[in-house]
1. Have a look at I, II, III and say which one yields 12 for percent of Cα pairs over 37 Å apart, as calculated.
2. Kindly point out which one of I, II, III the value 31, 17, 11 was derived from, the read-out being semi-axes √(5λ) of the Cα gyration tensor in Å, for residues 62-141 alone.
3. Tell me which of I, II, III gives 2.19 when you compute Cα Rg over 2.2 N^0.38 Å, for residues 86-125 alone.
4. If helix-only ellipticity at 222 nm (-39500 (n - 2.57) for each DSSP H run of 4 or more, over all residues; to 500) is computed to be -16000, which of I, II, III is the source?
Structure I
Amino acid sequence: MRSSRAASSVSTPAQMSRRGLQTITLGSADGSTQAEFVPGANMVCCSLRYHGLEFLDPGDGIAAYAERGRTMGIPLLHPWANRLEGVEYCAAGRRVVLPRDQAVIAVDESGLPIHGVIPRRMRWHVAALARHALVSVLNWRTPELLELFPFEHELRLEVTIERGRLEVVTTLRATGREPVPVAFGYHPYLRIPGVDRDAWQVTFAESERLLLDERMIPTGRRVPLSRRSLRLGDRGFDDAFAALSVPAQFRVAGGGLALTADFLDGFRYAQDFTPPAAGFICFEPMAAPTNALNSGDGLTVVQPGGEYRSAFAISIADSVGGGAQEGST
């Protein structure tokens with residue numbers, strides 16, 4: 001993708017509005033695959049379609065995500081993924097006390113801050129756009145953002161789409177005078193349309209499982225896990241993983257279709273998540289483990305002028321390796 005393609009070319013891909021929020025739809029050259037993004041809702045990918053079939057769970061919708069942090073689709077979790085152990089953290093030499101205000105920070109059922117800043121507060125600028133790709137930039141330097149994460153930086157999001165494949169590259173650049181801790185992640189809500197989860201076969205990458213306390217915070221203990229595959233059925237998961245290989249691969253297959261999440265670069269940690277009755281499963285790429293802004297475990301700190309690059313891809317195919325057929329369920 002040529003970054004010199006200016007924002008004036010934004011009219012090239014399809015655009016529409018959902019609940020008053022502009023969306024941008026990218027498409028593969030052969031027309032088989034489309035992905036939809038919402039700049040006004042933290043550039044969430046709210047739809048991934050292959051031959052007209054939807055492979056992302058819509059959750060409570062885009063408005064609930066933008067206003068309340070109710071995750072759906074493929075959201076970016078920034079400046080931290082998953083939970084913090086309390087309403088304050090200490091990272092890269094700075095202590096931060098977060099406001100107890102759910103209009104600013106979402107919380108879990110125990111009241112712990114979760115998944116970073118409320119999405120509508122993160123304002124992205126589309127820097128380059130083509131039919132099959134986009135580049136978008138978030139400048140973290142406004143007072144309202146620095147109050148919550150006092151580390152000036154830039155996030156650059158590069159998305160490309162081709163037949164049956166969406167790739168997302170995220171680069172954090174430290175633009176201020178202080179180093180920046182890196183703890184972001186993504187939360188893809190994947191589903192196999194038209195196939196009951198009882199028939200889903202799930203494959204997990206080789207890793208180490210992080211043992212969690214009752215608040216879902218890592219205890220520091222780890223258990224080695226080999227690559228394994230199982231039938232999902234009525235199982236529920238909410239587990240944390242470390243020591244992922246690069247690349248690492250997670251997969252869910254059923255009904256002749258397969259969804260693969262490849263963690264290509266910069267993601268050595270992950271979370272899986274699916275409640276027992278949910279119609280989705282999440283394989284979450286993470287740059288650092290849960291609560292790393294407090295524990296410091298696995299936390300990368302980018303020096304001024306430096307960068308941190310990460311990449312993951314979601315691929316759709318038939319379960320024996322070919323392309324999915326139009327109308328398959």
Structure II
Amino acid sequence: MTDTGVYNNDEELLVQIGNFLSEQTDTEVCARGLKRYAVGFSWMTFSFKAFTADNNEGVEYILRVGAPTGLYAPYSIKPQVLSSRSLEGSGVPVPKVYWGTDDTSWIGAPFFICEKVGGIAVLPWESPGLPPLEGEYRDSLAEQFIDALARIHTLDWQNQPIAEMADGLSVENAAMKQIEEWESGISRWASRAFPMLKWGTNWLKDNCPTAPRLSIVHGDYRTGNFLEENGDITAILDWELAHLGDPHEDIGWLSLPMYKGGSPLLCRLVDEDDFYRRYEDKTGIRVSRESVRFYRAFSLYKLAITHIAASDCFEKARMNDLRMPAMGSQIPTALRQMMKTIEGSV
């Protein structure tokens with residue numbers, strides 16, 4: 001498949017982004033200095049500077065593009081934009097989204113433009129050039145990590161933009177709606193049958209918990225998806241999977257073994273019992289260990305389907321990123337871990 005979107009041509013992309021901003025602000029804007037980032041597995045990330053007649057130094061922004069060849073395509077900016085705007089003023093460090101559109105006539109794909117926040121992405125494994133994740137530094141990040149999640153989960157979202165995603169949702173059907181959404185991905189991306197995945201689907205549908213409340217769910221909350229600077233978490237990133245649902249879903253995801261970095265700690269940050277104590281104290285939500293186990297199994301189910309999507313992306317030549325087939329090779333591992341989680345052995 002030949003991808004001819006404007007986002008693949010740096011000069012054309014800058015022109016179109018400048019035109020878009022000029023229309024949005026009713027001011028002539030010139031976009032320059034495009035930089036592409038080789039981060040993430042889904043949305044494309046760029047930075048650029050916007051110049052106007054009144055500002056010849058420029059303002060730097062982040063541009064995120066949901067390419068039609070991407071992992072979860074077709075994309076919409078809604079989850080990221082609605083969640084970001086709903087969390088403004090909540091104390092959750094979320095990059096401010098300024099403009100965005102699902103209209104593909106501008107650059108050939110949905111995109112949004114947000115503020116550029118300082119900091120580095122802390123990873124759940126050792127990485128050269130990054131500070132060791134230990135001691136007071138780790139403990140402080142752990143507290144901030146938990147407290148930000150607590151604020152997300154306790155936000156009064158009913159009066160916020162993200163409320164438009166609540167259509168037909170209840171504490172009783174939140175889990176089932178997520179299962180059905182991810183199950184639909186199997187028919188989209190799987191080129192063959194996966195019996196263990198079918199078995200997982202049936203188990204999940206037969207064991208749906210009732211949510212303690214409906215909350216904003218990040219969908220990929222973990223080490224690696226926040227920025228840190230001078231010991232402070234400056235931004236929670238990657239809201240493309242954000243939705244409304246059971247807060248246990250985020251806890252199940254962040255407790256996956258691959259985010260422990262070879263340590264006994266959740267996201268290589270915090271002991272599981274310490275996480276529960278602080279989270280319960282900050283939210284007033286009693287954490288159900290059974291619900292966490294369910295959502296840990298569901299998270300591995302999601303992960304297996306994501307790996308299937310990655311393999312499909314590569315095999316059908318939509319994306320030539322060699323990380324895609326590498327992810328595809330992890331399908332059996334995710335399914336085995338899902339089975340062990342369901343059986344209660346992990």
Structure III
Amino acid sequence: MTQQHADVFLQFLTAERRLSPNTLAAYRNDLRQFEEYLRGRARGPFGDGDGDAATASREAVAGFFLSLREDKGYSAATIARKMAAVKALFYYLMKVGTIQANPAADLGAPEVKKPLPRAITVDEVGRLMRQTDVKGSPEGLRDRAMLHLLYATGMRVTELVSLESSDLDFQAGAVRCVGRGARVRQLPIDARVVAVLRDYLDRGRTLLIRPGFPQTALFLNHRGQRLTRQGFWLIMKAVARDSGVTSEVTPHTLRHSFAAHRLSDGLTLPRLRELLGHANISTTQVYAQIKGESPRTLIASARRLALAGGASRN
């Protein structure tokens with residue numbers, strides 16, 4: 001049955017490829033949808049096969065892709081992602097000898113023009129940072145520390161919420177970050193960010209920890225548990241709304257802004273690739289297409305940011 005093939009394939013991806021939970025969930029959902037399509041086709045008046053990937057014809061696979069566009073109305077990007085999942089399944093079935101011919105081998109994917117990452121200006125970053133200075137509560141100190149750390153390092157949100165307290169090395173001015181593929185990188189942080197993090201550890205995190213529940217996570221929610229990606233997203237939305245920043249702000253806005261601003265300030269692509277944790281420099285190169293501010297504007301804005309929102313609270 002298709003489900004068995006898909007389950008074995010997903011187990012292979014989990015064990016061998018070390019994909020992220022989000023990527024595995026997307027593969028699982030896409031393959032389940034393909035499975036349902038094949039079963040429905042097999043039950044129809046012009047049934048094709050028995051609803052199993054191992055016996056699916058090229059016409060059945062093409063019909064699935066066509067239904068995504070004409071029946072479901074999915075975007076080209078969504079269809080391309082689902083096609084990639086199905087093609088990966090058939091490639092695996094070929095590799096292990098379950099099928100002798102790949103019915104999806106010559107089916108092209110829709111052209112997808114990936115939008116450029118959206119960065120905001122340094123002044124807008126400053127407004128976000130200053131907004132986090134408003135609240136002196138433990139949660140406010142946490143939010144301030146998270147946003148400063150994100151913009152200082154360019155790490156992913158998932159990497160941020162996965163940090164342990166032991167990942168901070170104030171003496172070296174660095175934070176240990178475990179990225180995709182379990183790749184570890186040391187990201188530099190300056191004295192200003194160190195001060196903000198110390199403030200959170202001393203006056204924020206200590207009050208978020210719940211007695212009797214030891215917690216190693218760096219960033220905690222109000223229940224004393226590790227903050228989630230969804231929790232960060234709600235925090236970011238609230239900060240953006242209250243700051244008056246009208247540009248679209250997503251969980252990765254500060255990562256994209258870090259990359260664009262650092263390139264505009266003269267950082268090389270290879271070094272930016274190291275900081276962002278990209279496996280391929282072609283991923284980093286998209287930031288070179290973003291029109292950044294001039295270095296002079298960046299320096300002036302950075303000074304305003306440091307004066308307005310960077311100083312440690314007393």
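1. Values: I: 12; II: 18; III: 32.
Among I, II, III, the structure yielding 12 for percent of Cα pairs over 37 Å apart is I.
2. Details: I: 26, 16, 10; II: 31, 17, 11; III: 46, 17, 12.
Only structure II yields this read-out.
3. Values: I: 1.27; II: 1.56; III: 2.19.
Value 2.19 for Cα Rg over 2.2 N^0.38 Å, for residues 86-125 alone corresponds to III out of I, II, III.
4. Details: I: -1000; II: -13000; III: -16000.
This value belongs to structure III.
Coordinate-derived values only; no laboratory data. Just so it is clear, the structure is predicted and the values come from calculations on it, not from any experiment.
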